[in-house]
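Coordinate-derived values only; no laboratory data. This structure is a prediction, so every number in the text was calculated from the model and none was measured. Cβ atoms are built from the backbone, for glycine too; each structure is taken alone.
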Structure P
Amino acid sequence: MTFATTPLIGINTDQTYATGTVPPFNLGLQVAGADGKLYVFAKANATIAASTAVCAVNASTFLVAATGGAYTSPAVAMVSGDFGFFGKASV
């Protein structure tokens, strides 16, 4: 069963969660940011440098690759298994 999750307030899209921690959100959660971007909560599937602008998010597993996509990674470096919000323009 799926539940509506919007509108959500107070989510820090810059926050990342280390490998081995229990993430506070379900993978695939999407939120609209105050900066006009769409953010999706996903799991790094590789080492990803800070603010990488070509990340690809798999739409069924929500695993993120460091190349080939339209999403930007958080402003901190991530290792495989870390969780965070990846953003892209919503237009």
Structure Q
Amino acid sequence: MKAYVNWVESDGAKAREILKVDDIRDDELVCQFSASPENWKMGEQEARSFCTHLNGANVYSKKWPEHHCQFEIEEVEIGRYAIFCGNHPGL
């Protein structure tokens, strides 16, 4: 299933505070996903840069730890891009 990134936080302590979740490590990068690209769109260069960063971060699903995300970008409106994992397990 295609899952769009709608939020990223690389500060685990900040992510714990925002999400009110206790099991996030300080050094953990946290991504939230959505079935829609509407939550986070950006220019092409920023999307490519973020995509490269996320692919290097070894992002995986907490519910399905055997799944490691492979991110791509998609133009969702003229000049605006979203980042997605093309084979993400259920949202």
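Comparing distance in nm of label points 7 Å out along Cα→Cβ at positions 43 and 67 across P, Q, which is largest? Don't skip to the end; give the middle numbers.
Values: P: 2.4; Q: 3.3.
Sorting by distance in nm of label points 7 Å out along Cα→Cβ at positions 43 and 67 in descending order puts Q first.
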inquiry  = If helix-only ellipticity at 222 nm (-39500 (n - 2.57) for each DSSP H run of 4 or more, over all residues; to 500) computes to -7000, which of P, Q did it come from?
reply    = Q
